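For reference, the structures are reproduced in the following blocks.
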Structure 1
Amino acid sequence: MSSVVESRILDDFFDLMVNQPSPKEILEFKMSVDDERKITKLIELTHTESLSFQDQAEIDYYFRVERAIVLAKAKAYAKLQGDS
């Protein structure tokens, strides 16, 4: 697994979270362009060739991280709707 992609995505999100962001700031969180490119490349590889165990593990890890971020964003959205 590529520790660079893993740690950057999580580090960026955790950096945001430790600063007690507003729900709006959580909704605005986006991964870096470099991380998006890496993940897009890995996903494209799934359509053209078989992935190495390392590449598949990296994609699996990304989807788990993405799910956590999506859940945080859903809760932030619900909070914003409740505050309206």
Structure 2
Amino acid sequence: MPALMDHQLKFLGQVLGGPIQYEVGELKTAHAGLGITADDYAKVTRILAMNLKDAGFEPADLEQVMNEISKFRGDIIGSP
């Protein structure tokens, strides 16, 4: 679990404009074979949105973050 949390933090850091940057294809490679479905992805993004809202993100900022995250959807959803 700590490794997953670390990866998610780095991903959010990139999406929010931080210094951490993934190379093209790195997310796709990391998620290959995990069988993450569109439903799985939707659940995780809903939870993230709720947590960011609870943390005080303004609606416009929350929308921007979620739009940025959606750009990586195709790299995360895959087949086993």
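None of the figures in this text is laboratory data; all of them are computed from the coordinates on show. Not measured: the values here are computed from a predicted model. Cβ atoms are built from the backbone, for glycine too; each structure is taken alone.
Figure out for me which of the structures 1, 2 the number 2.5 belongs to, where distance in nm of label points 7 Å out along Cα→Cβ at positions 26 and 42 was derived from the coordinates.
1
Please state which of the structures 1, 2 yields -27000 when helix-only ellipticity at 222 nm (-39500 (n - 2.57) for each DSSP H run of 4 or more, over all residues; to 500) is computed from it. Attributed to the structure labelled 1.
For the read-out P(r) over Cα pairs in 5 Å bins from 0, in percent, a value of 3, 14, 23, 29, 20, 8, 2, 0 was computed from one structure; give its label from 1, 2.
Of the structures listed, the value fits 2.
Taking 1.34 as the value of Cα Rg over 2.2 N^0.38 Å, for residues 10-57 alone derived from one of the structures shown (1, 2), identify that structure. Derived from the structure labelled 2.
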